[in-house]
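Several structures are given next for inspection.
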Structure P
Amino acid sequence: LALTADYYTNGSYGLRAQSAYVKRYRYTGSFNLTYENNIYSMRGLPDYSGSQMYSIQWTHSKDSKANPNSNFSASVNLSSNSRYYQESYNQANTSNFLNNTMMSSVSYSKTFPSSPSVNLSVSASHSQNTNTKSIDMTLPSLRGSVERIYPFAKEGETKKGLIKSLNLQYSMQADNRFATYDSLFFSKKMFNEARNGVQHSIPISTTAKLMKYITLGLNSSINETWQFKTIRKNNFNSTIGKVGIDTLSGFDRFMTYNLGASLGTTIYGTFRFKKGSAIQAIRHVMRPSVSYGYTPSFDQYYDYYISDAYGNRMQYSRFEGGIYGTPGLHESQSIGFSLANTFEAKMKQKDSAETAPRKVMLLNSLNFSSNYNVITKQFSPVNVTGGTALFNGKLGVNFGATLNPYAIDNNGRQMEKWNINNGGSLFRLTNANISTNYSFSNKDKKDKKDKNGKDKKSTGNVSGGRTDDLFGSSKPLNDVQHIGDKKEEKDGDEKQKFYQATIPWDLTLAHSLTYSNQARESMISNNSLMFSGNVSLTPKWQVGLSSGYDFVNKGFTYTQLRFERDLNSFKMSFQFTPFGYRTSWYFFIGIKASMLSDLKWEKNKEPDRILR
């Protein structure tokens, strides 16, 4: 347990408690609590003000060797002020500063290994937006489910055919939700405006083979929803000029159901090249499917009210505002279409001793999907998504597009007319996006830690920031001495490495491009390139840079320079943000040994405060 405090000459102060705990073969975790009383400007000046805020960070995980039938985990990042990372004096964590959402989750689950087994879990969660200062919290959330049951198949028997494959499952969820702002967090008003409910669901499904190669699926779902608050809309009141809405407390319920069917298959195709070619064959796998969904009208849960002074009547459901939605007023029927593709190549090995061809994935996915509304007799836009990884997985590419078959008028409104019949092409490209990420270095092979991102300079994911340094270093100010920590070298190697012929370096590039053409605007709405690189000039010196450029807004993104020097028993580091509203610098020098880590000297220039 580490207890630290800060005091500033104008009266600001901060208190921190940081702890890490482990119980062997049971659990591990860490807990950080911070309280700050910040005073801005000087007493007597017109802009003199102050604020109090706290932050709680807690992680807890169960050891894999502990009881397999129960689990308790926590990942908490909670602040009394949504702008904690922007306003705190002692937070230099760039990733957290640029992150817009703080999230928390605490859960306990228990499995009863009977036949069928039963799973129960209770959890609490929260989401906090740092821009809008809104908070969504669920406290508590209860989940329960029963293992899938096959009523017409004996235990151990193969489940084939529509009857023996018929299965059902029961699940239940109960939630108590709050929607508020950080100024009303844990206030009486927040608890009075809580919304809650319980939903029961019984999905039923079965599958069978048709003509040996086609899979038929039938499904249905019965849902029962309980609410403890409903509404009643009164007729239009001409005196006050609006419709009155009453909130009624008490138990009420509604039940819905739906039906569905699907057909799908898998088609394999192989194109073989001439003998001796570098590419021996290309394999194409297609998974087409078509589905049908039907949901009837539940108008029995709707009533009428007079909506205006002219006597117009409108329908409403007393279940409006419920956390699980309202029963559908209109009948729904739709037919869905999808086609999933993968492309793989067999390449000739460069090593003549290797006889087996090498498999190379050309496209991990290329998916098309759309649906047809039987009621309105209209198709939805065709969604196209895909992705692949090139150069031994170092270059990741993901793309997507939306193709609309209908034309639009001069005002940009969609018409019930095919685009090709309006003088255009078969589809209108309404939007498209592509993102790439490429990481490489002077090393041909990276160890597993580097591939998994575990040795990146980060404080972990509990705060919600990025774990790499693409947006700069991810260390808080009071942890800056650990930046760039590496495994200690052996004394013999350390004495010999004063210089080296090959300079270690790494570079990460990320590019994002979005095209929008909803109403013939035909514009690039996003086009940005980000990069981060590190160079070890000597075994003791390392230099890093993180930056990027926004080609649409014509400006540089968050930029940070990093310098690190290993002084054997000491470590020195310097971070510098040269421009932007986050201009700042941080300098540190201190002893590396953990027992003497408090022997250090720090100097920093904080970013300028922006009054809001």
Structure Q
Amino acid sequence: MTENISLNELAEQMGVHPDDLDEHGVLKPYVPTVLAPYPPAEYPDTEHPTRCEPAPGDEPLSTPRIGWCPSGSISGGICSPFNNVRPNWMGYYPGATASLRIDEMILPGTHNSGSDKQADYTNSYDTCQDVSPHAQLQTGIRVLDLRVRFYPGYPAGDWKRFMIYHSLDSGRTVRGDILQAAMNLYKAYPKEVVILDFHQFSNFTDAAHRELANVIKQTFGDKLIEPKWKPLVLRQLWALQKNVVIVYDDNRRDPQFWPGVNQRWIGKDIPSSSELKSFIDRVGNETKPEYELRAIQAHKYTLVGQPDDMSSDVMSWFAAGDANSPIMKFHIINTDWSLRHRHIDNCIHANSFRSKIGTSLYLNPTDLAADGYIPRGHRAVALETYNGNWRSSIGLPITGFHGATVLIICKANLPTDLRVSNSDFPLPQLSLVQGDVLLFQFDSFQQKWLLQDVPTYSPNTSGETVPTPRTDEKLVRYQTADYNWTEHISLPTTAPDSSYIEVSSVITAVEGWHSQIHRKPAERVYRCQRGDKYLFRFGQGSWWPLQTPVHTYGAAKAGAQMEDTGTEKTQVHFRDGDWIAQITLPLTAWENDEVTLTSNATYTTTIMGTNLVSGTSMQLRKGDTLKFRYVANTRKWRSSN
């Protein structure tokens, strides 16, 4: 370090925090955060009711008192209740939680979650919480409000590359203080769901966003609740063993992360209590769009710029006692000094009233009736097969409520046929194999169960090769359209067994614009033309056709010398005004291809015998229907009449 530069200036040049440089300007060795694991807790064998005390009086209190922790005790900024269970409250009170989606729940959150008194930095006006994010989760908080600053000067892999800040850095790292805390929560209490709300980013580049996303995904792996699982209730998420929602308020968001929380903030730091109360009431009367994560920011600063202890207001404004209590209008509620009162208990109790919107079930195949149908009448069902609890055939519920969901998880070695005739799947049943995870949602307007997470590709998005279905994609669609066409369509060379690809055309042009569908060399090439829809299933290394269209032509379009129409069944109709005197069936085709000729024309047509098995010509007269099948080894057509 030179004599003319300060440590702060040097740190800025190096891209590190000043506290991490010694007096010589050398980066200190990094000592990673060590978080003690949470003690595991048992879940009850029977349902326990939630409890909620009435809110205390409205007199203002400058410091937390026992009045805001009724029947409990205050220690270290934490109000400890005498009855309610907080560390694993979502799993401990399934009657209040299991039938709710994440966006429907009333969730306690902390404002500036990493700006707490236990952090390494010197307490300042930024300090909004009494204890660490790790302790917040242990005490029942389920939403962490996170602002992240990137420091490129630390070596790759150093946890301090991503640190928590408000206006100052708290010294807490994303990886050590946030991600590890959430992992500890899952290991101790696997039914708890936490939302990590990343909503401000300082000093970030595109590469920094990608790096942070990789750190998050490597930490949580398959525990992440991807956006596609938004329709699931907690009971279904428990079956999937997923528990972390990553909210990322930036357009460089990874596909596995949710869009930003709709943070409702009054827009100024020092409103009066009456102003803030009016704003909160206004937000509470708004209608929240389905699946949106919405938070009310119930916090403000004092006249000297310190986060205000609003314990009295929080307990009053978000009181819980019945289905009409003030808290019932809200979802995520972020506060400062969030543990100094019994707001968490109010949230827990309020969910017990909101959960009355519907019921949910967890089932195994042996729980089903003799006909194998999943019972109807529930807003959410999770059904899981595994070795020792399996059946060969099950069926979707006959009907359902609008928006109801059925999640099917297959862990059994043996396959199961799922009856889906009342769904939008292109077959009346599909084959479920080990590893399949399918989600259906009921649409009351169509009176069908709609298979979720079905990607649709096209030549403009994916070129002429259909993308390989992922292990979590049972069905993939590929579609050609006007100005979105390719002459050749190639199916992927490999795919998970029993995965399906649907290829279709919605081209409006009457003539031309057909595509050749290629599978493996030496396998038949199909022709996809206007209005066609094909379905293939992968097995034994090949794509097998399950549904192929019938190509129908008039006589003139078919022509005197028919060509291979590129499908297994072809119909040609003769009528007055669309008639030809003679016709020769295609010179080449595939084994068992079928051609049907019909006529209501006044004149007779001759079917040339040059490539018929009989060797003799045939006559097609008015009212006739003649069928022929192709015999590949003789390269001839056999009459099927």
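Any read-out appearing in this document is the output of simple, stated calculations on the displayed coordinates, not a laboratory observation. Everything numeric here is computed off the predicted structure, so don't read it as measured data.
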Re P(r) over Cα pairs in 10 Å bins from 0, in percent, for residues 137-192 alone: value 20, 26, 17, 15, 13, 10 computed from one entry in P, Q; matching entry is structure P
If helix-only ellipticity at 222 nm (-39500 (n - 2.57) for each DSSP H run of 4 or more, over all residues; to 500) is calculated for P, Q, the one returning -4000 is structure Q
Working back from 1.20 (Cα Rg over 2.2 N^0.38 Å, for residues 177-416 alone, computed), options P, Q, answer is structure Q
Rg and Dmax of the Cα atoms in Å, calculated, reads 30.3, 93; among P, Q the input was structure P
